[in-house]
Structure I
Amino acid sequence: MSENTHLVLLHSNDIHGAFTPILQDGIKKGGISLLSGFVQRTRREEANVIYAMAGDLFMGSILDSEYRGLATIRLANAAAPNVFAIGNHEIDYGLSHLLFLEKCADFPVICANLAVRELNLPLFAPWTDIVQGGVRVRFIGLLTESITGKIAQEDLISREVSVRDVFKSLARVMKALELEPKADITVLLTHIGIVEDRILAERIPPEWRIDLIIGGHSHTFMKEPEVIGGIPIVQAGSGSGQIGRFDIDFNPDTGRIEKLDWQLIPIDETNSEPDELLEFYQERYRREMDRKYEKLLAFLPCAYVHNGYHRETPLLDLFTDLYQEAFHTDVFLLSSNSIRVRELGPQVLRRDILMALPYDNEVFAITMTGSRLVEMITYMLRKESWEGVNIFILFSGTMKIAFDRTARCVRRVEIYGNVPEPERLYTVGITSYVRKNLQAFLGIAEEELPIRTLAKSDRPAIEEYLLSQGAYTLKNEGRVLLV
């Protein structure tokens, strides 16, 4: 009889640019350098180690936004994962840009359910095999179908690329793998969320022999694996403050896992030493970022918060007003998911605006009559907008509305304190995100009304306007009156 092979499978998910450690109780915790240091230490201590990442390494830091993921890939290369599954935030800079970043990665990037329509072929490698200690471990990448809306914003890409059903994509992969060398252990490296992981595990037939699901997307912290249909499901929360660890004993004679233990291990300076290469990279980037983004733009009277995507918030109020005033429109419409921070102020630095508005949006103006403006607002605030089905869109403080929650309809619309004049022409400012979803968000066909470009990028105008003010106070909260 052969001896069992011991494997260590480490995994992270949803790091979201958490590259810098935090100081808690006098101890440095988390950060990409300590995380990489822990992986390196484990590789020195154990003979057979695999490190997997389950998506959303991107978005969440000024470094990631400034370099559009390229610096993040460089840091990840130093951390040296064996495999990386695409998450929804890897799409944030555009799918075409992600294809470029994949070429910069020193590790396999996998996803089984993004496909080129015309060729009926996967856009990325659906799976990759890693052999450690003579054991072939196969990873299959699966991405949440919720990215369909993001891809739709890239006109050419959206016509050529489809986001396929997760289970059907997995079935297609399992069929194709019948012609490949047999794997000893098969792992689904998913970014679909814990609820969808459970549903997927229930549907998987035993003959597929899926051994593990390592997931992401829902940021779930777990004390132990959740076993469904005989398949353990795990996640490692979010950020860089912890890492998941499987200790696996594989029997080469039976071709089966004989023992499997899992734990979620905190990452701090008591169990890890900094990665010197990552420390060098981060210090270089930090100096560059400080020079460019520590510039003070303005002061606010308090910190304005953005604590929900489906309602009016003080910070959403603030930004709609900033856009309206910076771009000189009668009213400005801004989607709630354009803002990616929970609060801003009292001090506003240039880096704060980059973090708050990480997407580089074009700005447009639509010209319409007062009567068409009322129709648009009525459509925009239809029933579904109040029930979390669609992204909530708010308008600048130049406009106020009264909304009847019982009847689910708009009762009154005012602009500049008066009912819009039916034949008067008004300019409505929007960003490229709303422009690409005109029919869905505003009920406007692309060719229906004249649209002109105001700016190719929104952030410079917002920064310049704040700098010119020095101090800025929100004037019109409560512009959606519920009656």
Structure II
Amino acid sequence: MRGSISTTDLAKQFHNVLPKDAVLDKDEQLRPYECDALTAYRQLPRLALLPSKIEEIQAIVKICKEYKIPIVARGAGTSLSGGALPHADGILLNLAKLNKIIEIDVHNRTATVQPGVRNLAISEAAEPHGLYYAPDPSSQIACTIGGNIAENSGGVHCLKYGLTLHNILALKILTVDGEILELGGKNLDSSGFDLLALMIGSEGMLGITLEATVKLLPHPHDRKVLLAAFDQIQKAGDAVNGIISKGVIPAGLEMLDQLTIQATEMYCSPGYPSNAAAILICELDGFDEELETQVQLVKKILIDHQAIEVRVAKDNQEAELFWLGRKASFPALGNLTPDYYCMDGTIPRKHLAHVLESISNLSVKHSLRVANVFHAGDGNLHPVILYDANVPGELETAEKLGGEILELCVEVGGTITGEHGVGVEKLNQMCVQFSDAELNTFHAIKAAFDEDGLLNPGKAIPTLHRCAEFGAMHVHHGKLPHPDIPRF
């Protein structure tokens, strides 16, 4: 259904409140918005809109509310879960033009920014003051703070410094009724229900972010980066537990398996040990004496867990080389395969070794290679399934394998997402993790903010009917129903 208004008349309505070039209605103009970084799912919107002012967004929302038009807000489109996938009957609301840094408050160590500001741009603006913004997703050069808020993004340094949730102090939100809510503040807490936390990670389903106030941190006094190689991936997993259990909280603690090591060496030559089954990269920061004590302790733990080689970067240049392969791992893996499917699940650290071994077994079962590169310190896994969409059935096999990995995460007490969100990708696995009562509560919260279900519909929360269908097919046939969205 296209609603009570034609696309031509709808475009005219938007032309009344937006500049001519801010309303896109031709297929060739809409094509860049047909998907986000989860390219397996694609859908053209009816229209794409590019407002540059808050007043324009309010006018857009008012029109959509009147005609019951779905709204999908989008930033840079780097989401890996289909969170920014358009709705066939809706408009795509591109917030990229709202890209102003409104204030850097040095005394309170905060930055107030519009949603289209790139993650890395915040740290670049704060750099002259010796400050930075801690959450650093792999896509930080491109991803926007509005998208980070929608998905509760993390990054390499979230182990010590937290996810987006822990680094946002205030939000200005536009509701589907066109009202502006100001949540939180520069103070550390406020009275009433914690709506600020509710908004972060809500995947654009409760409101549209217009402005955010984020924490800024002073740069650490010093840092040391270690690289440890292991001849078995399970030993590397056990070493992670060993480090954390001794009370050491690294700024970052990342793991790469052999396939990823090989890919990064071909891609950017970081000099990783070629004979390693897995490597750990551990970054420690702090003040000189304390930092050196931690370095020695971590070295001992790594050796005690049978590391075959431990390196400590002698300077910043070598430290950056250690990180180079990790940060380039996803494009590096792209050189090995026509397509890949990057998963995102989180588990208790104590189960790392078991889960990694199980993923290896699932890889053999489905005859698809899986590369593991992830935030080992907080158990946030990113298995990368390599496949070829041109081979009939391989995409479906990759999705089935990915679903089984997520269900394994739930089985050991984890969750189906750590920072990518649910989007359309993990709707079935939401049925595994949550009960009917819990899902009903999620739907009730959605209805309280958006009674007509216009904001990013069809994302994050499955219907109970879908879960019943999934349960029946999963138990009796071992098949997964796919979202009702065109796939490439």
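Worth a mention:
- Computing Kirkwood radius over Cα pairs in Å, for residues 213-404 alone across structures I, II gives 21.5 for structure I.
- Parent structure of the calculated result 5.1, given that distance in nm of label points 7 Å out along Cα→Cβ at positions 29 and 437 is the read-out and I, II the choices: II
- Answer label among I, II for the case where helix-only ellipticity at 222 nm (-39500 (n - 2.57) for each DSSP H run of 4 or more, over all residues; to 500), calculated from the coordinates, equals -11000: II
- Mean count of other Cβ atoms within 10 Å over residues 13-20 from the coordinates reads 14.9; which among I, II: II
- Value 16.5, 44, calculated as Rg and Dmax of the Cα atoms in Å, for residues 277-316 alone, assigned to which of I, II: I
- Kirkwood radius over Cα pairs in Å - structure with the largest value, from I, II: I
- Comparing volume of the Cα convex hull per residue in Å³, for residues 5-252 alone across structures I, II, the highest figure comes from II.
- Test item: FRET efficiency 1/(1 + (r/R0)^6) of positions 93 and 189 (r between Cβ atoms, R0 = 35 Å, to 0.05) calculated as 0.95, pick one of I, II: I
Since every read-out is calculated from the coordinates, none of them should be taken as a lab result. Keep in mind that what you see is a predicted model, and the values were worked out from it rather than measured. Cβ atoms are built from the backbone, for glycine too; each structure is taken alone.
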